[in-house]
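Undergrad: What follows is a group of structures, each given as structure tokens.
Laboratory data are not the source of any read-out in this text; all were calculated from the coordinates shown. No experiment lies behind these values; they were computed from the predicted model shown. Cβ atoms are built from the backbone, for glycine too; each structure is taken alone.
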Structure 1
Amino acid sequence: MRRLMLIGGGIIVVAGLTFWIVTTKWLADGLDSAADGSNDYALVLGAKVKHGAIPSKALAYRLDAALQYAQKYPHVTLIVSGGQGPDEDATEASVMQTYLVEYGLSADRIIIEEKATTTYENIVYSLDLIHDEVSSLTIISSDYHLERAKILADRLDLEVDVVAAKTPKIIEAKVRFRERFALVKSFILGK
């Protein structure tokens, strides 16, 4: 019995280490394929909206990265994507549009997608709004989130490059831990 427990414990330790090593590599791989302005559209993935329709710090970081990218590449149209959670006063997309316009981006450079509640839906619903035949897209999101977005885009036969927004230090450990499991789920289920 003791031997079986040791073997079982060893299997759990090896599985846990393998999970940690593989997902650590995936998180780092998300930063590959830095965007260079070659795509006409950049999808900004939504994040939490605080009471009063105020972007969370994570969302503000994503929007700041999007603004810098849009200023550098004035031909790029931004797609802001995100629905409204039960504890949010407005859709993530509407808050994102307001923020971008307040900081100087022309409203005619923004497409709004307000139904998505998952990263997979962000991509699918946003593609539905683009009238062009698009086979590649830039994705703007938090650094930890990019590999999962890339996995999902690949399942949709979509080539992507990325713009990484920093992650607020106060939530970094929590979101990176949670993202490890989301990566495995997306890798297995494709959603």
Structure 2
Amino acid sequence: MTERREASRWLLLVVRVPAEPSRHRVAVWRELRRAGALSLGQGAWVVPDAPMFADGVTRVIELARRGDGEVLVLDATGRAEPDSARLAELFTAERAEEWAEFLAECAKFDAEIDEEIRKRKFTMAELEEEEQSLERLRRWHRDIKARDVFGAPAAAEAEQRLTHCADRLADYTERVFQALHQL
């Protein structure tokens, strides 16, 4: 509950990085996205004022400085409750989009396992590839979950789908080992 209370306070990041060379602007933009920052437009970004965002803000500042830019970091709260609620709503909507993309990737993972079973492709190389895919899903889930301080509705479904993917991989692993030991 502390994280939710802290999340009603925000850090407003006003970012200015020269247009050229563009790699610096892109690096800052990518780090802002990775940190889960919400774009308010024209170089203004916001993140909840919570510990899990501190490292991302620090990285954004450092990347901007490397590109001869600057980041002004301001403490912010909504002037009235509707303002705070709107920021939380917008922030949660971005997490909902991330969860939707995550769920789509889980479905692809599931379909891939189905296809390998259908083809009876029970090889160590394929198993290693599927293990890497599951590990990527786990890292992605962990990252989104850390940013999802307001609890987007799809978070619970994402947790269940990740567990399902792990169960599918365990079943596929068993099939691979059975196939390899029958040779």
Structure 3
Amino acid sequence: MPTPYIITVMSHDRVGIVADVTHAVRSLQGNLEDMSQTVIRGYFTMILLAQFPDGTGEDALRKAFRAITSLRDCEIGIKPFIVDEDENADSSGDNLYVLTASGPDSIGLVDTLAEYLRQKNINIVDLSTKSANGQYTMMFLVSLPENSDVGKLKRSLQIAVENIGLSVGLRHQALFRAANEI
């Protein structure tokens, strides 16, 4: 039975980090299942899920990462991945929506939306933000509870953010993708 691990990597950005990390995974016959990586203002971050042959322990993973000299300055986190059958980890595409929000940059914008979503039992699957020229832009991929009234949710969302100057939109992921591929 394969052993799954969640691995995080953080470092100042440089060329080749992805190659170094995936080389370490491959050196242990690891199968990379999911990965997300980005650079934020010169700082590299990655999280990945990989399956390793049965018996591959955390010590073996750490040794494989340390064997690559250029990774020694990286902060690397390793945790066994435990599948929780009750959790909706792989959200259905039918319930995935893109929530966009933008407005004047101020303290608490992400917190305001994150709290609104929590109160509505809406899970944030992915989130990206950007601050530039006094404007703050957020793009959330969210999983709505089944049988959500999207129209009612849109109106409620507008009311929730009108006092902080945000412009918000909520579209099904498929519609958002189609509109942005043109």
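Undergrad: Of the structures 1, 2, 3, report the one carrying the highest value of volume of the Cα convex hull per residue in Å³, for residues 13-108 alone. Before the final figure, lay out the partial values.
TA: Values: 1: 126; 2: 110; 3: 171.
The structure with the largest value is 3.
Undergrad: As an exercise: distance in nm of label points 7 Å out along Cα→Cβ at positions 141 and 173, calculated from one structure in 1, 2, 3, equals 2.4. Which structure is it? Write down the numbers at each step before the final one.
TA: Details: 1: 2.4; 2: 1.4; 3: 0.5.
Answer by label: 1.
Undergrad: -23000 is what came out when helix-only ellipticity at 222 nm (-39500 (n - 2.57) for each DSSP H run of 4 or more, over all residues; to 500) was calculated for one structure; which of 1, 2, 3 is it?
TA: Working: 1: -17000; 2: -23000; 3: -8500.
Computed on structure 2.
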